[in-house]
Structure P
Amino acid sequence: QSEDADRPAYVTTAANGLADSCTGRFCGEDLHVTHFNFSVIVSAKSVLPFMKELCSAKEHQFRGYPDPNQPDQTFQPAQTFKHNQITVLESKIGSINPNDITHRNYSYGNENVVSLDLVCEYIFDVKGYERLIPEPVKKTLAGEEEEK
């Protein structure tokens with residue numbers, strides 16, 4: 001496993017994602033697609049509700065971008081949007097032994113807990129965040145190699 005295996009990855013081809021994509025989405029002109037992974041410890045009975053909430057539509061408000069050329073910032077009236085941007089691509093559930101050296105200093109309560117490892121896909125609407133894309137990401141998406 002490479003040192004970059006735990007880093008989020010922009011998915012430009014089927015070969016550079018963190019998992020096989022059941023969505024078939026790749027970065028393009030309208031969408032940028034990233035894969036990321038993380039682990040959580042949750043109640044055994046909360047695994048599916050946790051994943052459902054992760055993938056549910058979220059509401060946010062947008063008031064426009066700040067103008068760096070204006071000393072006094074004014075924003076547009078708030079617009080409310082609701083959408084889902086996360087898809088679970090892979091999940092793995094593991095048991096937790098609360099008496100194990102790794103976990104014995106944590107209090108998980110009286111319920112059984114499990115470790116939940118997820119690989120997810122996150123999509124960005126390019127028009128919505130184009131002004132915020134960092135230069136290294138622009139270079140990566142343009143096919144330029146990052147210096148290490």
Structure Q
Amino acid sequence: MTAVVSGWCRRVFWWEGVLLAVSGLMLLVWPDHVMRMQGIRAEDAENPVAASNLAQFGAMCLLMAYVGLFVPVQPRIVQACLLGDLLWMYAFFQLGDAIDWSLLGTLFSFWIVVFLAAVRVIFLLLTTTSAHHKKKKKKARQ
């Protein structure tokens with residue numbers, strides 16, 4: 001059962017890489033379009049500083065996409081991603097009432113991070129438990 005759940009978690013992490021690749025490319029190449037999708041007025045979305053910041057964030061998303069697609073899943077990487085999820089939620093909630101919850105993108109962004117954080121916790125619990133059982137078996141054999 002542990003292998004099945006662990007395999008499922010690994011598949012989720014790979015699909016996260018696909019999502020990050022698409023999101024990162026959009027943020028990098030079309031930041032003004034992404035801002036308009038998030039409900040920012042067209043004249044505000046053409047702000048070059050904001051567009052540059054989003055494009056830089058897109059570059060980071062593409063880096064994380066590479067990790068998700070091509071780097072073997074390891075507990076330390078998953079821990080770092082979980083920390084990123086928690087920091088993202090902190091930044092998200094700092095906006096408070098300024099968040100437009102009627103936008104599909106807002107809801108998707110929030111719930112996908114909650115889902116990914118939950119999958120990361122499950123994966124880390126499984127790997128910790130599995131490593132603990134392997135140590136117990138090894139000691140019992142000696």
Structure R
Amino acid sequence: MTVSLDLIFWIVATVIFGIAEGVTVAVVSIWFVVGSLVAVVLAALGVPVGFQVLAFVAVSAGTLMGFRRFIIKSDKKAELPKADDVVSQVGVVVEPIKPTQVGQVKVDGVVWSARGLDPDDSFETGERVIVCKREGIFCIVEKYDVV
């Protein structure tokens with residue numbers, strides 16, 4: 001049994017594309033893996049090289065287009081609210097805030113690091129607070145008094 005060079009080429013290409021996909025965090029070459037697998041089958045069946053290349057390109061492009069919508073949706077990162085969006089919002093303490101310790105508050109479903117407006121303020125888990133301002137990554141909060 002003789003193995004054709006085109007079959008070896010497509011097997012090596014499939015392995016290289018597979019390794020490239022495996023070592024990256026993003027989806028970058030899975031469509032080439034699928035296309036080269038089709039080319040491997042065609043090469044094993046003795047189909048001419050021109051048709052193998054055409055099938056590789058067509059299947060890779062088709063796979064890319066077919067998965068494009070899925071990839072774009074899964075690659076979107078959750079957008080954090082803008083800094084000013086949380087100012088004047090009421091939140092709930094989820095990690096106690098002490099005079100010498102930064103805590104955490106949850107505002108509109110997002111957890112933020114927080115400190116008290118007065119350096120001597122303390123807030124326990126479950127207390128409601130209002131965000132007075134933002135300083136860098138910290139929400140500066142004070143007790144929320146319902147009038």
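Throughout, read-outs are computed from the coordinates displayed, never taken from laboratory work. Not measured: the values here are computed from a predicted model. Cβ atoms are built from the backbone, for glycine too; each structure is taken alone.
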Value -14500, calculated as helix-only ellipticity at 222 nm (-39500 (n - 2.57) for each DSSP H run of 4 or more, over all residues; to 500) from one of P, Q, R, is from structure R
From the coordinates of one of P, Q, R, mean count of other Cβ atoms within 10 Å over residues 19-26 came out at 17.2; that one is structure Q
